[in-house]
Every structure is written in structure tokens, then in C-alpha cells.
Structure P
Amino acid sequence: MEFKVFSNKIDEWDKKVIIKYNGIGGKPVIYILKFLSFFGRETLWIFLIAFFLFIWYDPFLLANLSAIFLTGLLLIVTIKQTVNRARPFDKLEKEKLKVLEKKPNSKSFPSWHSYNIVAYGLLIGFFFLKSPAMTIIMQILAVIVSFSRIQLGVHYPSDVIFGYFIGIIGFLLSVLIVAPIFQIIFENFEQFALHTIEYRQFNSMIFENVWYLVLWIVICTAILISATYKHIKDKFIKKK
């Protein structure tokens with residue numbers, strides 16, 4: 001009973017906050033937040049995983065990026081399916097909540113955007129840029145991206161708050177447990193490479209082998225299509 005009362009209070013607080021900040025600042029702020037929100041999408045990070053595998057081979061960054069993605073996939077998807085929370089735009093129609101970007105298909109709790117920007121932001125700050133100042137800046141960006149999900153009407157505040165903290169947990173699990181395992185796997189696969197591996201520099205095969213270039217173009221195209229498929233499909237259905 002106490003949990004239900006607590007849950008109801010969270011729901012009421014969520015509704016008040018999302019309605020208060022939905023669309024705040026008008027079109028200029030909406031455009032800025034929609035742009036920044038992209039940094040929380042899986043598309044960007046999947047592209048970087050492919051980049052550090054095929055173009056600029058860096059087993060350390062590749063292992064950590066892949067580990068954060070896999071850990072997020074396991075944690076976020078599992079929690080989303082277990083909690084099964086409807087998106088705010090599905091429950092707050094009477095309150096005239098505005099959806100200011102294309103409607104996501106997945107469940108609301110927790111926010112994968114928040115998880116991504118927090119976990120990858122910590123990785124970039126600590127291991128890529130190796131700068132405490134940049135780590136702080138990346139976390140400020142994470143807060144802004146998390147807020148954008150509320151302002152754009154696609155997530156409740158509690159979704160992004162939990163997504164933020166799961167991002168921290170996912171980062172720690174990834175760099176301490178999952179990434180070292182990935183690095184061992186990559187080292188074993190390197191033994192079977194058919195050409196000299198070029199570490200932390202542009203892969204010369206992209207310039208010397210036309211089929212390798214074609215492969216890279218196909219991969220980039222597949223990532224782009226997977227990111228825009230729903231949007232294209234929805235437009236096609238509307239035209240029909």
C-alpha cells in the first residue's frame with residue numbers, strides 16, 4: 001500500500017513537471033534541444049563503433065563503446081519491458097501534451113537517451129579526452145539532453161533521472177567487467193587477420209581496396225536506414 005501511495009505521488013509529480021516544461025522556450029529552444037537530443041540516440045554511437053572497427057582501429061575504444069552499448073541493451077530493454085510504462089503522450093492527451101519530435105515506439109521507463117549520453121559522456125571524458133573539465137562538460141550536456149526528452153514531450157522526469165543513474169552504473173559495469181572481456185576477444189580475432197592491422201590510424205584499405213570502401217558505404221547506409229526507417233515508413237503510410 002505504501003509503495004502504491006509513493007508511486008502515485010511520483011506519477012503526479014511527473015505529470016506536473018512535464019506539463020510545465022513541455023515546449024518551454026518556444027521554437028528556438030525546441031530546435032536546439034532536438035539537435036542536442038540526437039547525441040543520446042543509439043545511431044551516433046553505433047556509427048562510432050563501426051568507425052573504430054573499420055576505419056580507425058582502436059581496440060580499447062572499440063571494446064568500451066561496444067561494452068556500453070551491450071550493457072545498455074541488456075539493462076534498458078529489460079527494465080523497459082518489465083516496467084512497461086506508457087509514454088507520456090499516450091496518457092496525457094487530455095492535458096494537451098505536445099509531442100515535439102517523432103513518437104518513439106519503445107516504452108517510457110527508463111530513458112535510453114539519458115543512459116547513452118551519461119555513459120558515453122563519462123567514457124569520452126575519462127578515457128578519450130582524459131580531462132576532468134571535459135568530463136564535467138559532458139555531464140552538463142547529459143543533463144541538457146535528459147531535459148530535452150521532457151521538454152519534447154517524450155519522457156517523464158523520473159524516466160530521465162533513472163536513465164541518468166543507470167548510465168553511471170552501465171559505465172562502471174562496462175569499463176570494469178564487459179570491456180576487458182571484449183578486448184580479450186578482439187585480441188584473439190586479430191590473430192586471424194588477413195592483412196597487417198594498423199592501430200589508431202586511418203585504415204589504408206579504405207583507399208587501396210575498392211571492396212573495403214564499398215563495405216564501409218554499405219555499413220553507413222544500413223545505420224542510416226535503421227535510424228530513419230520508421231520516419232520514412234510513417235511518411236509513406238500517410239501518403240497512402
Structure Q
Amino acid sequence: MNDRTALVTGANKGIGKQIARLLAAEGLTVYVGSRDAGRGQQAVEEIGAGARPLVLDVRDPDGIVRAVAQVERLDVLVNNAGVSESLALPAETDIEEFRRTYETNVFGVVAVTNAFLPALRRSPRPRIVNISSGTASLTWSTNPNPQFTPGSGGAAAYRSSKAALNALTVLYAQTLAEDGFKVNALAPGLRATDLNPRAAAAGGDPAEAAQGAVRLALLPDDGPTGGFFSWDGTPVPW
């Protein structure tokens with residue numbers, strides 16, 4: 001286990017930082033992806049042994065190329081970086097907010113995943129974990145669910161972007177299965193982070209959600225792929 005490496009995007013704070021901390025505690029060398037070098041270095045110092053800083057903005061193609069050049073082999077990729085600008089309804093959301101949200105939550109995931117595929121292919125057990133959201137579940141959006149009010153239509157840009165991420169999770173899982181990849185999505189639950197005003201007022205512990213991500217990151221060979229799971233391991237309906 002000690003020679004395994006992981007990359008967590010958006011890992012200088014929140015759930016991403018906790019995922020990086022737990023993976024490092026498992027003995028992995030963890031690249032702490034951060035847009036800002038200073039905040040990334042601070043997170044690395046707080047995490048301690050096993051953590052390595054990696055400047056990475058998922059929206060910057062040239063920056064992604066520079067980051068890839070620093071990683072020879074990768075066993076785990078956690079696509080955690082994400083944004084949510086508002087809780088607005090679709091008809092009240094500016095189209096630019098949709099574009100900015102998709103740029104990070106969807107296009108950034110594709111750019112990073114594709115760029116690091118060669119490094120992941122050098123691993124005997126490559127794992128990809130996409131941090132999604134329970135609010136992206138179309139089933140839960142149309143049926144009663146304790147996590148949020150069904151039919152509200154709020155946070156349209158964020159929720160639809162995570163639904164798109166779920167679709168990508170399935171497609172990557174299908175196309176990479178023969179190469180031994182395990183690709184899954186995680187619904188971390190509402191956590192106390194600065195993702196959006198609702199999250200900022202929440203009381204959920206980010207470290208609890210991180211445990212679910214680490215479980216998917218360290219799946220055995222007979223583990224699932226192409227799945228959508230809650231932080232506690234329970235399958236989430238698409």
C-alpha cells in the first residue's frame with residue numbers, strides 16, 4: 001500500500017482535504033490538488049506525512065499539462081473540485097452561471113481524467129472517484145427524499161452539472177472496465193463547507209463524507225464499478 005499514489009482535486013479545504021488526509025493515513029502518497037499554491041502548501045503541512053502539493057486548476061488546460069508532468073504513476077484519482085454559485089431556479093439562473101458551473105464540475109473532470117489516464121494505466125488497480133451529489137439523482141428529485149425538498153428546482157446549475165457527472169461516471173466505467181478500472185460516483189451528503197449558502201449552514205462533518213470516498217478509492221478487485229453510492233456505502237438511485 002505504501003507505494004500507491006493518489007490525486008485529489010480541490011483538496012486544500014473541505015471534503016477534498018479530508019479525503020487527502022484519510023488517504024495519506026492509509027499510507028498513500030497523496031497529491032493535494034489546489035488552484036492556489038499557498039493554500040495547497042498549507043493544506044499539505046496540516047495533513048502531514050504523505051501529502052504532496054500539486055498546483056492544479058481543472059479549468060486551465062496548460063496547468064493540467066504541467067501537473068501531469070509531475071506524476072509518473074497514479075493509482076487513485078478523486079475528482080472532488082466543484083463549484084455551486086447559487087441556489088437559483090433554472091429560469092432565474094443566468095446562462096453564464098451554467099457555463100461556469102459546468103466548466104468546473106463537468107468539463108474540468110473530463111479534462112483532468114483524460115490527462116491522467118496514462119498515469120492511471122500504469123497502476124495495477126486504478127480507481128476513479130467522482131464526487132457528485134444526492135441532489136443530482138433524478139429519482140430523488142422526483143420522489144420524496146429526506147435530503148432535500150423534491151420538485152423545488154433550486155440550485156439548477158449545480159444539480160444538473162452533477163447529473164451530467166453521473167452520466168460520465170457510467171461511461172468511463174464502461175469503457176475502462178477491461179483495463180481494471182473501478183469508476184464510481186459518491187453522494188457525500190450535506191456537509192459544512194463553503195460550497196454554497198445551504199452547505200455553509202449545515203452541520204454535517206466533511207470527514208464523515210470523506211470516509212465514503214476513501215472506501216471507493218481503495219476498492220478491491222471484486223468491488224463495484226459504474227455505481228452511485230452514498231457516503232455510508234448505500235447505493236443511490238440515478
Structure R
Amino acid sequence: MSKTVLVIGGSKGIGQSIVEKFIQSGYKVGFSYNSTVPEYHKKYAADTVFTGPCDVRDEEQIKAFLKDFKEFSANQIDIFVYNSGITIDNLTVSTTTDDYDKVMDTNLRGAWIFLREVGHLMFFRRRGRMFFISSVSASRGGRGQLSYAASKAGLEALVRVGAQEFSRVGVLVNGIAPGIIETDMTKNVMDYLKGNQKNDALFDRIAMRRVGQPLEVANLIHALSQDEITYMTGQTIHIDGGYML
């Protein structure tokens with residue numbers, strides 16, 4: 001029986017790369033989207049990929065989405081990836097409560113609900129892998145990123161507690177913290193770097209002297225999902241080209 005993967009936030013960028021990496025490796029994959037209806041999944045067989053809308057800030061939508069996915073997968077989730085995340089950058093004194101809540105609800109509260117719901121299923125199946133996409137911002141917060149950095153730091157705490165609670169039955173819970181990856185979310189940073197690579201201090205921090213690609217994150221998660229990886233849990237792995245050195 002093929003393994004089943006569920007990716008929350010898989011319409012583009014890192015999420016799309018994760019979805020396609022696992023489909024191309026022979027897995028059945030489901031993924032959610034929020035406002036953008038993706039088209040790329042149509043090139044794969046209908047019995048291979050499942051997709052549906054899910055606002056991770058809405059607990060009832062989460063439960064409805066999971067119900068539909070479990071019907072598709074015969075109540076099976078072997079690998080789970082929480083990739084849903086937003087940033088609304090602003091200085092602390094200019095940040096509204098609504099914007100702060102949107103970031104925290106998407107990046108952290110939604111992750112907690114999925115940890116509870118998917119963890120419950122995996123707990124009784126006594127196996128599974130769960131990955132939560134964090135960020136180097138959790139360890140090195142940037143100016144104007146208080147809500148984003150705080151939400152990702154909280155996500156890494158969620159990973160540690162989740163590992164304590166679920167790993168005793170064979171469910172491994174880990175975090176992945178990308179550095180600067182070329183996606184729509186980092187478009188403003190990318191546009192700036194392309195014109196200032198030779199003298200920009202941010203670019204100079206990256207030991208590999210380049211930004212990362214979504215597929216490089218997908219490749220790491222795919223590798224860590226293999227059956228040979230059996231004794232790592234509660235960790236947050238940085239994939240940042242040496243940015244945090």
C-alpha cells in the first residue's frame with residue numbers, strides 16, 4: 001500500500017514543491033489551498049492527488065477538510081506537513097491587533113489544531129511523521145517582523161511538546177526552518193537582493209552566497225520521511241545555506 005501525505009498550504013512555492021516531490025516519488029498526496037485555486041495538480045491522476053480549500057484560521061473548515069481528505073485516503077495519513085504561513089511586516093508601534101491576530105492564527109493556532117487532529121489519528125495508528133515549517137526568523141527576528149518571528153518561535157515550541165507527547169508511540173514530530181527561499185512571500189526581498197548582491201549585508205550573511213529554492217526544502221522533507229530515519233524527533237532543522245552560522 002502506498003503511503004499518504006497531507007500538505008497544508010500546497011498551492012505554490014515550497015508547498016507545491018513538497019506536493020510534487022511526493023507525487024513523483026509514488027505517494028498519494030492531499031493538499032489544501034486558501035484563496036488561490038491551483039491548477040498544477042490536474043496533470044496528475046485523480047486517484048493520486050486530492051485538493052480542497054481550507055482557511056486554517058477556521059476550526060470548522062479544518063475539520064471539514066480533514067473529513068473529506070480521510071475519505072479520499074481511507075483514513076490514512078502517514079506524513080503530514082504544515083506549510084501554511086503569512087507575514088504582515090510592520091514596526092511594532094504600527095502593527096494593528098487584527099494584523100497580529102491574523103499572523104498568529106495562521107502560523108501557530110492553525111498548526112496547533114492540525115497537530116491535535118492529525119496527531120490523534122497517528123497516535124492510534126502508532127506511526128507517522130509530522131513536519132511544521134518554521135523560519136530562521138524564529139531565532140533571528142528581523143525589524144518589523146515581531147508577529148511573524150513570535151509565531152514561528154511558538155511553532156518550534158509546539159514541535160518540542162508535540163514530540164514529547166506523540167513520539168512514544170512512533171510518531172515523529174519535527175520542524176523545518178528555511179532561510180531565504182525564492183517564493184512569492186520573499187518577492188520584495190528577492191527584488192532588492194537582485195540589485196544589491198555585491199554589497200548587501202543580508203546577502204553576505206549567507207555562507208553559500210545564494211538564496212534557496214523551494215525544491216531544496218522539499219528534498220529535505222522527503223529525505224527525512226524515509227523509513228530509515230527513526231531516531232530524530234522534536235528538532236527544528238535549519239535549511240538556510242549557512243545563514244545562521
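Could you figure out which one of P, Q, R the value 3.5 for distance in nm of label points 7 Å out along Cα→Cβ at positions 89 and 177 was computed from? Label of the originating structure: P. Suppose you compute Rg and Dmax of the Cα atoms in Å, for residues 17-120 alone for every structure in P, Q, R: which one lands on 15.1, 48? It was calculated from structure Q. Have a look at P, Q, R and say which one yields 17.6 for Kirkwood radius over Cα pairs in Å, as calculated. The value was obtained from structure Q.
Bear in mind that the values in this text are calculations on the coordinates, not laboratory data. Values in this document were obtained by computation on a predicted structure and should not be read as measured data. Cβ atoms are built from the backbone, for glycine too; each structure is taken alone.
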